[in-house]
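Only the coordinates and a few stated rules stand behind these numbers; no lab work does. Fair warning: this is a prediction, and the values are worked out from it, not measured in the lab. Cβ atoms are built from the backbone, for glycine too; each structure is taken alone.
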Structure 1
């Protein structure tokens, strides 16, 4: 019993340490973004920026102010987008469908400066992969919005239970500071729950099971067995993990150029399939958009795209898509 208790205490301590480490990284990203957004809201800068984003966001049925959330996600990461979302929610009404569309777009196109630099080191064209993610997010957002509108699904107002409600009024700075502290307090417990769930997945080998179940789909996309395991790492755990492994294998000459492009293209549209959707669902996104629909969309796009990539002659392939690791 004593040994079991020691092991349990050690496991709980490891979980808490992992959660605190991730939470600290999150705070370093979110707090500056939250402050900048609040300044923008207070001085009316968000309304001016919204006019810039309005034509783009209207394509996916979203209010213009949500463009700030997506732009922040593109330049920073998912957590930066979450901070921007928390900043505009008091003055922006969204349905669950709209919130799901927005968060799904963030999942496809986020942290482009960092993640696309990783992809570029692996050999894929920066312009091609960035266009794929940006364009893929817009196309998927438009499709998802059309489906939700056609079926009149998820059209009720979005509410995030753990976020303080301001009744649509612009909060004062002291109210904003209090609400932000409360939100970040609850966010820690969400992060702890996510870290714990991922650890359970690891112990129960659920991640390995998902990899085996999904690997046959990679053959449909033209990805060879040599790149299957690496692609699944990126798909389930994140582009940084998968991209890093591809850089290593590419430099060792263990992957063909077309495998590299196909693998990274799929990861561009659909990566971190476990952690990121769970985080977006905690922010109010619906599973049909942030997980199920996004995965189906990525598979359909890649099946079609792989046919073109595999049929492309070597010279234009290397000029347009592959620059070498």
Structure 2
């Protein structure tokens, strides 16, 4: 999987526990139609997507997902896709996903270059992806099956989940997922000493990326939304992030990433991503977070690439464990 894209939008819509998007994103269920051979066609409903309104089956049975966020959404909602693209990791599917849940899912190619023939061979009745990933393949994909695209991925993950739930016919299940996550967030905040104490703890997320500068994550990305939900503070440096996504620094400026707590992950090779030289440097070792023992390495596949409620709940558990040591 490629490093997370910078967001195309500056903000996100409010998420409601009642899944308001599902109400406005669907125009209701169309009556069963009769095909030319006299058999009833599956009932459909209309979903609002980044590419316009799309009619999808009310209860799709053969779903193909083309990115990690869509895979997380489907599995979270109890839907096992028949096909999915693989991330750029040895395991193919991201490591935080339970093996029994991904077993049997057909690999339909790399995330940015899905194999359209493999997808068609699965005879899907729904395809889930995003415009930022596969807009250039939309015309081909929609010939295979109704294709639901969200505008972006990452920062807008909660709104995207609602779209996925609507398309999958899993709105009630999604309501429960959101309610459970909200309750989980509350328990973590309480475990950290309450809202005021959480807000007084400034946290940074640093990502070492092979072939790129080091990213200090801003406020408009997936992991930032989880930190914000818990109510954790963020240092001033995050407000310098380009488009709210990340403020990129060289190893010689890593001290700018200092905070009360620093989480860090690595995408790619530790040496090529500059992780090895950075964490061994004097600048890194002299950071307050390092000296105080408040630096925690985390799994990139979970904290950065997962982008969904299953990943988010795992992250909440790790946040609580690390911050209450």
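In this comparison of 1, 2, the computed figure 0.20 for FRET efficiency 1/(1 + (r/R0)^6) of positions 57 and 193 (r between Cβ atoms, R0 = 25 Å, to 0.05) is attributed to 1.
Taking distance in nm of label points 7 Å out along Cα→Cβ at positions 177 and 201 as the criterion, the largest value within structures 1, 2 is that of 1.
For which of the structures 1, 2 does the calculation of distance in nm of label points 7 Å out along Cα→Cβ at positions 121 and 265 return 3.2?
Going label by label, the one that fits is 2.
Of the structures labelled 1, 2, which one yields -9000 when helix-only ellipticity at 222 nm (-39500 (n - 2.57) for each DSSP H run of 4 or more, over all residues; to 500) is computed from its coordinates? Attributed to the structure labelled 2. For FRET efficiency 1/(1 + (r/R0)^6) of positions 105 and 313 (r between Cβ atoms, R0 = 41 Å, to 0.05), the calculated result is 0.75, so let me know which of 1, 2 that is. Going through each structure in turn, the value belongs to 1.
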